[in-house]
Structure 1
């Protein structure tokens, strides 16, 4: 098997360059897991610039969810699904006891079950920030369909000019068919510059690439619909925030999705 990404086995079906003057709402929901919180708290802060999408965390941005401390998020995702208010049904139940605060319509804007996805990202070396690109199970058919393909997590305290550590792998969440398999992968690159991060998955394995070079293979399979997530997280040490240090940002120049030929 080649260690280089071969796109010839896939056909491009989702192409986002963020080169319009407004966000395409037929592709993106500009909220982070809005079923678990209020619209004000889940809403993304972002700009469309000459380089593409710039996600922001602003000084006046509220925490994402009551009960999750000071975590703040600016996220775009390609779908929503939930049960009624008070229900435990909804995507990405990352902690016990979650219930729906704001009921969501079923919006499956892009949810592949196999193929290849890639994003071109530029992160910031801020220890309170993480820029990430990942997929989560849509969960409409079953709450077991909740696995995660973590294409990359770029923690600001793990990236540098000559080398960076990239968090890459699979998270099982509530899927009994999967096991957690995450790793911090060292790479000789400056993650504060532009790089392309990709994952290709089929019935046998998930392959992870950076700038088209194979960097990790996980021998697990996921065959249910998964939605794309691209986001900027802030993990502040305390609620006291210095406005002079904001906004905090992460850049995304493109997100592409391919189906198997």
Structure 2
């Protein structure tokens, strides 16, 4: 089975430490403009030819980072992959953006542009995916972790899905992507990225055929859990950590149990056979 590459977003004090467990580095461009230390770390990664995926910071800011700064950092950082601007659960605006950003692919031939599936329902998300793939020709497509409609995909009679919104959302993304493959909207020639997760055990539940096309995963889950002092159980977690990366960028290393963090990051990979 193909190796799935994973990266965990970290606060400033863990940037160098993250090279011990990250298969690639995941860059948030708004932090490049905010923190000199963050910028210098990623420029060093660029110079050392470390694989970089650059986000558009929608999740952190609520709207994609400004177009001029995204273009600036694409030119300066030269990431191997870039998530073009998308809009939360807005199929139309995300598709308009995906069409607009196609014009920049020739300007950045060494960067793979990745759109993110958005929609306010399963039907809208499916339509969004089909247009990205078949009409616009994107070769790698991402799926976010927290769409509000994921919880409606799973059968409410499933035991624990009724009582835990995080479990229901986790199962919703799994079932949606597995179904895309079963119905042949996805096939063995596709590549997908999974943005974040509700629960760290999610990635062990995908069908084998789907796991073979999951190319990359990013999630701060084991880092945020460790900052909150939570150790993964044998089965992972039952709820998502509340801490967000922007809230703890300036945390000191003395405030983090690094031994716990090492255990969580290691078990994240063990739990999901990564």
Structure 3
């Protein structure tokens, strides 16, 4: 795949090229990953970071030009300074905010980290004293909030997400990036349940003969079995991602090796 003229590299941010941090604001990209991605962006047809964060937030965290940033699970795309929003996403901005505001008044207990990202919203409870109890509280708040039935509710690893119910996820992003950049092959890497859609979409594209693909699960102690089942290979944590990206940089520079 490293020899393909139209190879795209798509990576998740949190838990893949950045260690999981106590709060989203504290996350930092691995310097080794950033250095390798910078070099690869000058050689590959596409280097993209796809995240549940807003596109501008993830760009600020990674800090590289020449990279396409996909935010809010495929709802927005930041490429060369130009931000575009997926069709239908914008109309749910107010509804997502209204539900989040209602939930905050019901389940506003210590240790919850609330994020209104515009096109999606997240509540992280990694820092809660009792994450299990925090999850129960959030479920009760969901049941009490009006308008939640109009949204998609998604539970990730110690995070609750509110999304527009229009099929925007990392699978949508993989398909869009492949088409927009006329890719012959894709390597996709992710570590959480939200990355399952990307891994499955890539597998479907490969099975349909649209392109070649390699799905890589980045594993941690609490990685779900479903992530491994959907991937072709696995790497253990951010350090192995860093090593893989450095190897890929060498492989693309020296395709005979």
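At a glance:
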item: Test item: P(r) over Cα pairs in 5 Å bins from 0, in percent, for residues 137-216 alone calculated as 3, 16, 27, 26, 17, 9, 3, 1, pick one of 1, 2, 3; result: 2
item: At a computed 15.0, 43 (Rg and Dmax of the Cα atoms in Å, for residues 65-112 alone), which of 1, 2, 3; result: 3
item: Which of 1, 2, 3 yields 4.2 [distance in nm of label points 7 Å out along Cα→Cβ at positions 17 and 209, calculated]; result: 2
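Values in this text are rule-based calculations from the coordinates and carry no lab data. Computed from a prediction, not measured in an experiment: that's the story for all the values here. Cβ atoms are built from the backbone, for glycine too; each structure is taken alone.
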